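Just below sit the structures, each encoded as structure tokens.
Just so it is clear, none of the values below were taken in a lab; they were calculated from the coordinates. Quantities reported herein were computed from a predicted structural model and do not represent experimental measurements.
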Structure I
Amino acid sequence: MEIGYPVLSTVIFLPVFGGLLMLLIGRNQESVVKWTALFFSTLTLVLSLPLFTEFDKTTYMMQFVERKPWIPAWGVEYYVGIDGISVLFVLLSALITILCVLISWNSIKIKVKEFYIALLLIEGAMIGVFCSLDFFLFYIFWEAMLIPMYLIIGVWGGPRRVYAAIKFFLFTLVGSIFMLIGIIVLYLKTGTFNIPELSQMALPYNLQLWLFWAFFAAFAVKVPMFPLHTWLPDAHTEAPTAGSVILAAILIKMGAYGFLRFSLPFFPDAARAMTPVMLGLSVVAIIYGGLICFAQTDLKRLIAYSSVSHMGFVTLGIFALNSQGMEGGILYMINHGIVTGALFLCVGIVYNRTHSREISDYGGLAGVMPVYAGFFMLFTLASIGLPGLNGFVSEFLVILGGLKAKKLVGVLAATGIIISAGYMLWLYQRVFFNELNENIARIEPMGLREALPLLTLSVFVFWIGIYPDTFLSFMHVSVNHLLERVNYGVSDTMMAIKGMTGGY
């Protein structure tokens, strides 16, 4: 696919270049820093739009491919490309970064230059993860995300920011070490870091099984799956608003993306064998994450635990191993990024005014900030899956896929929707419709810079809810190709008949 410029390298390294360029700006020129960050994040999104408009939906092959030798002695290449599974995450990463720049405009008051540098660096690393087709390159981008997010939480976070940052760092690092061991073993067995080649190789079942769990350690922590989720509420609670939005919208999706890109095609026999375990953990996460939300008194902590529940739907859809479940799981990742990111933006708006996240400190907010209350209600209804909004489509597909995989799994997962409606509507009632709290009676209304990100995300809530095929159509062919690989496995001669060794 040729469009006149190396689009993937551009969207990966343009924000990195912007971040490095800001090193030359004086520390006291905060306005210049902010506008520079906005310029580079906006330009990155604009230059990534051809990925949406020029993408060929009729093939599972990697598109917009760029491939150059890097470390020939090891067989390492600079090798990037996208397919119907990864393309939407590149666009989501670029969009979310712009919104994080806007929402941080007045809320970040210390080390402003360093904050925006970290924000642009993490954008480049996130996009790099979704584009990498060489395992060495992938691991560099995967680890490169860790430092900027650690700093965003640890420097600009809340009172317990250091504890939350260290916990995030340790959980993620330990999981990544297991994945690194798995990558090295794969390289020693196959002699390549080439991801498309590895996805077509036949590995012995016992090796698949061990490597599946090595990669599981990294991806399950990132999702995060129960019981490896305990870092997430602390990280979300202490992170600044932009940090929470990036965590919810992008970073935790990378664990689920890892299952799709690596665990299923690399270890198909092991993935099929471990499906009951993965479905069981997913159902536990859905129900446990939802029920524990009722015990939360902190706005961000409640939304953080809701993410544990929602990401359970994602892993359930992926390991249902059918097209409805998998496409629903991928779309659920996009929808969760939009809706939960928006909810964290909403929390940040009132926190900047009241400096409190305690639910009991609010009440009657609908009368004080009616426009804000309208946005919050929209994202609340999208979160609980109201028909016509984006959350409904993905939940319907995931539950349908779960029922096809195992009826009991689908039924138990459906109870998560009821639980979600309970805690989200209960939250809304306490914050917006209870007796007016005198402490918030005079807070200022929402400004345009705050409303613009919410309005942008609202467009996608309705767009995906009303016409989801705009986004589902990108993934149909790639998902079906992946399911062929998983369902036939490496030991079945049908793989050759299907012509799956000829490309990715």
Structure II
Amino acid sequence: MLRRVRILTQALIFCLFCFLFIQTESKGHDELGYPVKVFLDLDPLVFLSTILSSHFVEGALYLSILTLLVTVLAGRFFCGWFCPMGSLNNAISIFNKRQRPPKNWHRLKYYLLIFLLVGSLLGLQVTGVFDPISLMIRSFSIGLYPVLNQGLNSVLNTLYNTNLPPLMALSDLLGQALKKTVLAFNQPHYLQSGLIFLLFAFILGLNLVERRFWCRYLCPLGALLGLISRYSLVGRHVSEGCTSCGKCERACPAAAAPQRDDSYKKVECYYCFNCDDLCPSKAVSFTFKTTTRAVPIDLERRWIYISAVSAVVAAVLSKTSPRYREAIFNPSLIRPPGALKETDFLGLCVKCGECMKVCITNGLQPTLFEAGLEGIWTPMLVPKIGYCEYRCTLCGQVCPTGAIRRLTLKEKAEIKIGLAMIDKGRCIPYAHGKSCIVCEEVCPTPKKAIWFNQVELKDRDGKRSMVLQPVVDTELCIGCGICETKCPVVDRPAIYVTSIGESRSKENQLLL
């Protein structure tokens, strides 16, 4: 019964995750109802790494204390019942029918946890790369969601292009239903979408090597909860009625060696109750009163030191690398409005990808090395793909850590994220002597940040004409990038935006 309840709970929680994920997008107005960031708010690893790296915690992250309290009470209950990443791994593990003895690699996740926490303490925030909730949201947003949209759109287009009235009607009906549920308004495209998809597929594929491979050997959140569960109030007990049949050993998804009390690894147990349900002699029980001795994690001191020292070296190298200073003044590194100054931003951003998911123009894209190794998969605006909508503040609403501040529309209108520059060698009025007013037309500021000089020119035959040549007002331009997005010179726009002039930096300015 407990096993069935647990499986049903896992399925419901995973469906809830998917529902909230789909809801994390614009519904035509500047408010989100139920963003999926609630799962990050319950993540104690994000909470702890944020405190260590920035000494600041967004209020909603205090919800993660509930997860810690449940762990103190009932062990790694979160891993076995509520973690969407664990549920997905568990579902895929069903296809692994091999009964291999588990590998003795469970220490890896504890060494990784030490590396991440020591790194966070020194300002190296890479926890989000490995945190299972961040990893899952990022993989769904950037890797899976575009593939799902492309696949469904291809099917609908194929049905419609058959020119058969029944299939065309079916395509219209399905299209309307899907757009109200899972389809994005516009097909999203992301840089590194393929890389992130393949990495996620690889992690899930490891379940075919060994069941719940990620959860057993690599998950740093599981390691943190395991350390706390060592002292949990609920424990497991095996009575003298045990016949050593081995069913519990084979059914244990955590490889916690549950057959005997003296070998049972309490810190590895997910409290899934498989062993309780399957025991033919009813010798297994979970109670508040237990005499089970907690088997030590047995970490090697040498590898603890190596993990900690590696974090120190990585933190120092990331700050002394030329790429670190280059990232601060990288002209293409345009952060979302409300982003903190670069050092603080990197200390808080957990690379979850929610801001990119909600960006209604698809302009927010994941970085690769533009912000250095520490900044991998953090958001940047790529105006050639999409611009920052003037009346949109969704990215600040979904940021779980406060790396992007939540702004009012009035505050948003006063923030500069960059500055537009005109390439006169490519701009039509400058280079070709013909009027073009697109950039001024689309400029969203109340008083246009782009204005025109009226210049008299003559062509090769000596015929004179008046041409409007655009000029950028550096005081009014907010760097939203719509002029670059809409520029009719499509290969390399004649007007482009760089990060210079951004409000969050006192150094990255055109005129100091």
Structure III
Amino acid sequence: MELSDLATAINIMWMLVGGFLVFFMQAGFALVESGFTRNKNVAHTMMMNMMVFCIGAVGYWLCGFAFQFGAVNLAYPEVVAPGVIAGEWAHSPITLGDWTGLLATPLLRFGQFGILGGNGFMLMGLGANTGILAFFLFQMVFMDTAATIPTGSMAERLKFIGFVVMSLWVSMIIYPLVVGWIWGGGWLQNLGRSMGLGNGAVDFAGSGPVHMIGGAVALAGAIVLGPRIGKFNKDGSANTIPGHSISLGMLGTIILFFGWFGFNPGSSLGFVGGFKNLAIIAAVNTLLAGAAGGCSAMTTMWLFGPSKKPDPGMSVNGILAGLVAITAPCAFVDGWAAVVIGLTAGVIVCWASVLLEKLKIDDPVGAIPVHFFNGAFGVLCVGIFANGNPDTAAWNGVESPVTGLLYGGGTQIAAQALEVVAIFVTVFGLSFVFFKILAALKLLRVSPEVELGGLDIPEMGAEGYPKDWEPHPDHTKALPADRIPAGLPATGD
């Protein structure tokens, strides 16, 4: 085996392992969301967290991947050679094999930049190109994370048919459209070359493309759905609706923290040469920011919370907030900056949770404070804390490394701010209209009777926690008297 083939194999394996870890995060989401909601809705909540992967995978395979990456590098075709797409990508695909199968004319174009891809539907034309196929798997589980986030903000009152349509909306349309602008050679990614704004929009692992997108969909859905019955009083004050299992929520958080080591370090897309350096930096910073976020949120609630106690639920969301915020800058910042980012994220998630209640927006699990607010914060952190690491030189085709305000980079923050604005305007705006249409078609919210009684039986036909089954007395007639359990009659009378 030639050294180049070995390097390709190592990089593909690294990406696959990262993808498998991100897939396992689905278990973490399921436990967090079901633990922080009531037991009468457990089957419904768990079913959404399982089926969002299945539905999303099919939708992304049908057209999502093609819309997202099917026009890659059309902006600068002169840099394309067989097996090489140089400068267009944050991570040079030469290490994953021949990528020319994805080159195509975009369906939509803005100037010289593709807006929507037009090649690779159902993976057709890609054959056995292992580099692209592995990349599809990795990108699919990232999309699934974004699609899962809204199920938390819309839990306990969302119709299952509405959830199914939402999963297709995210996987087939809104996620691929916007992420293609940032990771697929689109206009945001090329702001450095087109407008001189740093290295263009830079997002190592998805604070914006994954978490803020999922959070924006979650925000639109929660607003259109309206709050759960009993969440707010007539005077505007909010009632706490406790989840049924803090232990499940905490276990899910630990699983998510573990999976994040696939999410962030895996986004180097390789482990040979400079990719190894970026992956290790990302891993350490992920650890530090998540830990700092948990400490920060715990302390904030301990000192300033209504109960003056280290609130378990908010501590959980502080950890997740720190992880979300570090996702974009994880490979670009020093360890001290990761701690600062995590500490700040822990405070933001507490503040944002209070803000949502004041705005009478009901989010049962805190998905919007965690993913939307801290996703936006993480994107901006690249433009503030990026340290000019030489391994990031030529990022998005700009010769200089990614450099934030604190290290002399004066324009990177503008590209990051444009990413935040583009995601909010496009994803929130279009999703708000989408959910309004579902509501008008009566496909969005369950009836008050179903909501009060629990969604499990009406929506799923099964309870998450069924009562113990007992045999009918007729089943015990033939048993000797001393074999019949206490409380059951000996005959069918």
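For Rg/Rh (Cα atoms, Kirkwood Rh), the highest value in the series I, II, III is held by structure II.
Given a computed value of -22000 for helix-only ellipticity at 222 nm (-39500 (n - 2.57) for each DSSP H run of 4 or more, over all residues; to 500), which structure among I, II, III does it belong to? Clearly, the read-out refers to I. Largest in Cα Rg over 2.2 N^0.38 Å, for residues 252-379 alone among the labelled structures I, II, III is structure II.
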